[in-house]
1. So Rg and Dmax of the Cα atoms in Å, computed for just one structure, reads 14.4, 43; which one of 1, 2 is that?
2. Out of 1, 2, which structure matches -13000 when helix-only ellipticity at 222 nm (-39500 (n - 2.57) for each DSSP H run of 4 or more, over all residues; to 500) is calculated?
Structure 1
Amino acid sequence: MENMTWSQAFQYCSRLTDQQLTAGRIDTISVYRLPTEAEWEYAWRAGTSTPFPYGGDPNFNPA
């Protein structure tokens, strides 16, 4: 989804959690949520071993 505020995304996750709980598709301790900053960074790096997903140079500018 694009052009969604944090609040709208949070509400979507809450509604999805309620829907899935009602349908019995997830455990009562499970919830849908937005990823943390660390989780975003981990996914963005995609398994690289360098400090940045594009290499080790913090001054690199792909533009």
Structure 2
Amino acid sequence: MDTFYLEGAVRLLKESLTKLGSDAKIEIVPGKDHGTLLDAAMRQRIAREMAEIFRRNNPNN
């Protein structure tokens, strides 16, 4: 549950982006909130995912 009461807005954003055909990744992480979501594991995951997308889109790098 979000400590800023934004989970409803996040759900609506996810629905809208899905309907539009977006490939954006929207996740609600159970047990996490604004103060606990961005821990070391999440930072590493984000870095890995960004690096993978970069590699896929820039094969010569």
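Where a number appears in this text, it was derived from the coordinates with a stated rule and is not lab data. Computed from a predicted structure; not experimentally measured.
1. Source structure for this number: 2.
2. Answer for the origin of the read-out: 1.
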